[in-house]
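Every number in this text was worked out from the coordinates using simple rules, so none of it is lab data. Computed from a prediction, not measured in an experiment: that's the story for all the values here. Cβ atoms are built from the backbone, for glycine too; each structure is taken alone.
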Structure 1
Amino acid sequence: MFRTMLVNDNRYFRKLVKDTLKSQFPARDIVEAADGVKAFPEIDSHPPHVIFMDIRLPGGNVLELTRKIKSDFPDIDIMIIILTIYDLPEYREAATRYGAEYFVSKSSIATDEISTLGKSILLEKGFREDGSDEQIL
């Protein structure tokens, strides 16, 4: 099963993203964390395929967490999507430098964009569109 992690201190935003992903990809397993401190043990015990992470979180620097995830799990292809209301060029550049694959502005994100991005990632990773664990060969 395709595993997704949502790391955001705003539970309403997590719910919006989770509900959107679950409605489009019912077989997807989605776990949540309110901050990086709570996220890392979950990542360590059950690495997700993709992480949607707010750039500003209590309990740590998300860019450093991105770098740590990429260095601690070099053999696992964990895709990181940074979500932010701070759509600044220096943040985009740093996110890319630290290993994030996507940098998405929260101000422009809509549920259809979440669905489109979710479908694209599933297909890129070789999963079926519903997120089921039967990978397409």
Structure 2
Amino acid sequence: MTDHLHLLVDWTQEAIDHLVSSDEPMRVIHNDLHHWNVRVYRGILSPIDFEDLMWGWPVQDIAITLYYFYGREDYQELRTAFQRGYSSCSPWPEHYSGEIDAFIASRSVVLADFIIQDPNSEWLAQAPLFLEQHANRLVTLLKNR
């Protein structure tokens, strides 16, 4: 798995380097935008939980959103629907095929680190299963790169 981590770090760094060298400016992003952090009130979607705000690019926020659906049987359908909806409001920010996947893989590592470091005994009890599932996800993402 160590070799996979090195590949992942390189892949993520390449994606970040590409964004840095692009003309697209960084902006404040949510950095934890997923379906549990969006509320619907009278048909209006409103994001919540802004504790992870950071400077970044929209492609990173999209990857975090899609991370939670990756691996599902209907992932491609959900991704296509998400892209269609997003593109109706703003240009799709993925610059090249696989850019979002690099940040999905990166999210797996960030969450694995969170679970390992968190003192909450419930998280720690779930850590072995979580790590196994995410190791498999990372291997799949790297193979499809």
Which of 1, 2 yields 12.8 for mean count of other Cβ atoms within 10 Å over residues 91-98, as computed? 2
Tell me which of 1, 2 gives 14.0 when you compute mean count of other Cβ atoms within 10 Å over residues 51-58. 2
FRET efficiency 1/(1 + (r/R0)^6) of positions 35 and 123 (r between Cβ atoms, R0 = 25 Å, to 0.05) computed as 0.25: which structure among 1, 2? 1
With volume of the Cα convex hull per residue in Å³ coming out at 98, pick the structure among 1, 2 it was computed from. 1
At a computed -20000 (helix-only ellipticity at 222 nm (-39500 (n - 2.57) for each DSSP H run of 4 or more, over all residues; to 500)), which of 1, 2: 2
